[in-house]
Structure I
Amino acid sequence: MKTRLLGMALLAGLAAMATADAQEFDDRWYVTGSAGMNIQDGDRGTRDTPFGTLGMGKFISPEWSLDGELNYQNANLDENRDLNWSQYGISLDLRRHFINEGRGWNPYLLVGLGYQRSEEEYDAFPSPDSPGEREDGNLAAKVGVGALADAGRVKIRTELAYRADFDDQSVHASGEDWFGDVLASVGVVVPLGPEPVAPVAPAPAPAAPSCADLDDDGDGVNNCDDKCPNSQPGQTIGPDGCPVPVSIDLRGVNFDFDKSTLRPDAVAVLNEAVQILQRYPDLRVEVAGHTDLCGTDAYNQSLSERRATAVYDYLTSNGIAASRLVGPNGFGESRPLENTPQTLPECKSETNRRTELNVQN
């Protein structure tokens with residue numbers, strides 16, 4: 001019965017874990033600690049007991065974390081409380097987090113594999129060495145559910161898990177091949193180190209002028225990066241040196257990192273855009289959303305579409321007819337205004353996290 005229960009729990013946990021696209025996330029190492037109650041398998045002959053854990057881990061992707069964890073519990077035997085029974089172990093736990101933007105807590109599923117060591121005293125009367133002691137170790141497997149709540153720098157982790165302890169050498173329950181314990185705990189997750197910051201590069205040594213120092217057409221893009229070296233004065237120039245579509249200036253309608261909700265400071269800028277569109281009723285514009293260079297192309301494409309939709313909905317709710325708006329269209333990270341590395345934290349460019357209104361001919 002217990003074998004079928006464990007198999008069903010493992011299959012259910014693994015079936016619910018879906019692979020997610022890479023996106024922006026905090027990949028710092030963290031330490032964990034928790035305390036809880038170990039509801040012992042009734043076949044073991046021990047009483048329910050508190051337990052504690054200490055571990056270390058990190059997020060290996062936006063939805064997946066991997067932890068190494070130590071645990072300890074010291075229970076009383078039902079038949080003789082003067083005899084000691086204790087257990088300690090180590091496990092490697094994989095958690096699949098289900099994260100929603102803007103939510104302060106997020107649930108997760110857990111699977112783990114580890115090693116448990118038991119120290120069990122037993123009555124060896126009439127031997128002069130009584131009580132005897134058995135020390136033995138064995139594999140253990142774990143499945144569970146939990147939730148991770150954001151409390152600022154420290155996160156709170158609550159968890160309910162089922163651990164199969166494959167101990168087939170028990171003295172008090174010699175007929176059992178393994179035991180199933182329920183673990184309920186509350187703990188903390190503490191990231192190590194400060195928020196990542198860009199290293200300060202040393203001043204470069206003087207060098208002879210190169211194409212990076214020259215701008216023959218005066219468009220603000222150096223000759224190395226300029227793909228349109230003959231651009232004309234008065235044109236709007238992109239980071240590649242080529243003309244870009246004319247746009248109504250939405251400077252100030254930027255977004256927080258990995259967010260698509262309008263900030264309060266964007267409302268005044270959008271109100272000015274509404275006035276311009278009302279003043280020129282024949283003007284049609286494309287609503288275009290953009291992201292910075294952090295994260296995968298697929299995730300940033302979706303994020304840019306959500307940002308464009310936020311501006312589109314604001315304009316239509318303030319009297320601009322949908323027939324005058326093209327889109328909303330998302331361009332992901334394909335049209336940055338500021339070239340940055342694609343690694344954290346340098347890729348966090350507020351200039352690139354924007355929405356534009358491009359005038360249509």
Structure II
Amino acid sequence: MLKEFFWMCSGADHDLLKNCSKSEQVKYAGIGGTVFFTAVMAFIASAYALFTVFDSVYTAVGFGIIWGLLIFNLDRFIVSTIKKQGKPWIELGQAIPRIILAIIIAVVIAKPLELKIFEKEINKVLLEQKNNLTLQNKEQIALQYSPEINRVTTEIQGLKDAILNKENEINDLYSTYIAEAEGREGTLKIGKGPVYKEKREKHDSSLLELQQLREENKNLIADKEIVLKDLREKQKLQTTNSQPIIDGFDGLMARINALDKLPWLPSFFIFLLFLAIETSPIFAKFLSQKGEYDLKFANHENKIQVWVEQQKNQREELLKTDIILNNKVYYDIGEEEKIYAYKKQKAEDLMQLQSDAFYKKQQDVLQ
């Protein structure tokens with residue numbers, strides 16, 4: 001049962017192969033087994049690749065089965081169309097296009113499995129890329145909000161500096177009128193004279209201005225701190241909302257690009273392995289000697305070809321004979337007076353009908 005299944009996979013004629021030697025049966029069972037297991041590997045590879053895209057087991061398995069059947073059909077077609085003719089150069093010419101197709105299939109099959117085999121290394125590369133993207137994202141978002149944040153922060157600091165400058169000014173006025181009272185500066189007279197009163201009044205007036213300035217700037221600072229807080233929250237929110245996009249940066253194309261950043265030699269050997277698996281049925285059939293099955297198959301095709309040629313020649317001879325007979329029959333009929341008189345009468349009737357129809361038509365137009 002299994003042997004016959006592998007025969008079917010090889011694309012060989014079951015009836016012919018059943019009557020061949022054991023060695024021929026084993027050879028084609030081996031070729032069919034290679035075709036089958038290549039399709040299984042194609043199913044696994046495509047299912048994994050599609051799982052990284054859709055994140056759905058059912059979708060990945062469904063498309064994987066379709067892809068595996070497609071590869072199975074292609075490989076079966078490739079192997080079954082290579083015919084052993086005992087002429088290596090002709091057989092090589094048949095095999096080259098099929099080898100090119102097998103190389104393309106091997107690349108398609110090998111790449112998803114490489115992604116699975118080197119998954120840990122790829123995850124490390126993707127983590128580094130995600131970290132870099134996170135930093136770049138934060139920098140780009142900061143560039144959008146930094147000018148406005150810096151402007152508001154500068155305005156808040158300016159309001160605070162205005163209060164501080166006013167306090168320093170009042171402290172200087174306080175020191176001045178105290179020094180005047182103590183006789184250390186100004187008039188150098190001890191006591192609270194007119195100059196002292198003038199400086200004291202100036203200090204008190206500035207103190208009132210400071211209190212007013214504090215009230216005004218306090219309200220302005222509170223409003224600007226609300227604006228500053230809102231800007232920072234928007235910046236944080238935008239950073240948070242964009243982070244899932246970066247965290248999801250692990251799709252099929254991202255993993256392939258990450259694989260390309262790893263050393264190429266291991267991937268190359270895996271590709272060679274799958275190339276050998278994919279092309280093994282072709283080379284097995286190409287390098288094998290012309291066997292019993294090939295001879296029987298060629299004999300079967302030759303029988304069909306001869307039968308088709310015979311049918312074609314018979315139809316051509318039948319056509320030639322029929323043409324000759326028809327020509328002779330019509331020539332003999334043309335010599336008979338009865339046929340001539342009959343056709344003459346019909347021609348006269350037809351011409352009379354045409355004349356009557358033309359006359360009636362012209363009469364209708366004139367009326």
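Please treat every number below as a calculation from the coordinates, not as lab data. Because the structure is a prediction, the values reported are computed rather than measured. Cβ atoms are built from the backbone, for glycine too; each structure is taken alone.
Which one of I, II has FRET efficiency 1/(1 + (r/R0)^6) of positions 65 and 305 (r between Cβ atoms, R0 = 35 Å, to 0.05), as calculated from the coordinates, equal to 0.80?
The read-out was computed on structure I.
Among the shown structures I, II, from which was the value 23 of relative contact order in percent (Cα under 8 Å, 6 or more apart) calculated?
This value belongs to structure II.
When Rg/Rh (Cα atoms, Kirkwood Rh) is calculated for each of the structures I, II, which structure yields the highest value?
Once Rg/Rh (Cα atoms, Kirkwood Rh) is worked out for each structure, II has the highest.
When you work out FRET efficiency 1/(1 + (r/R0)^6) of positions 273 and 345 (r between Cβ atoms, R0 = 41 Å, to 0.05) for each of the structures I, II, which one comes out largest?
Comparing I, II by FRET efficiency 1/(1 + (r/R0)^6) of positions 273 and 345 (r between Cβ atoms, R0 = 41 Å, to 0.05), the maximum is at I.
Assuming 1.9 is distance in nm of label points 7 Å out along Cα→Cβ at positions 41 and 113 as calculated from a single structure, say which of I, II it is.
The correct label is I.
Please state which of the structures I, II yields 63, 22, 16 when semi-axes √(5λ) of the Cα gyration tensor in Å, for residues 153-264 alone is computed from it.
This value belongs to structure I.
Comparing distance in nm of label points 7 Å out along Cα→Cβ at positions 25 and 209 across structures I, II, which is largest?
II
helix-only ellipticity at 222 nm (-39500 (n - 2.57) for each DSSP H run of 4 or more, over all residues; to 500) was computed and gave -32000; which structure, I, II, did it come from?
II
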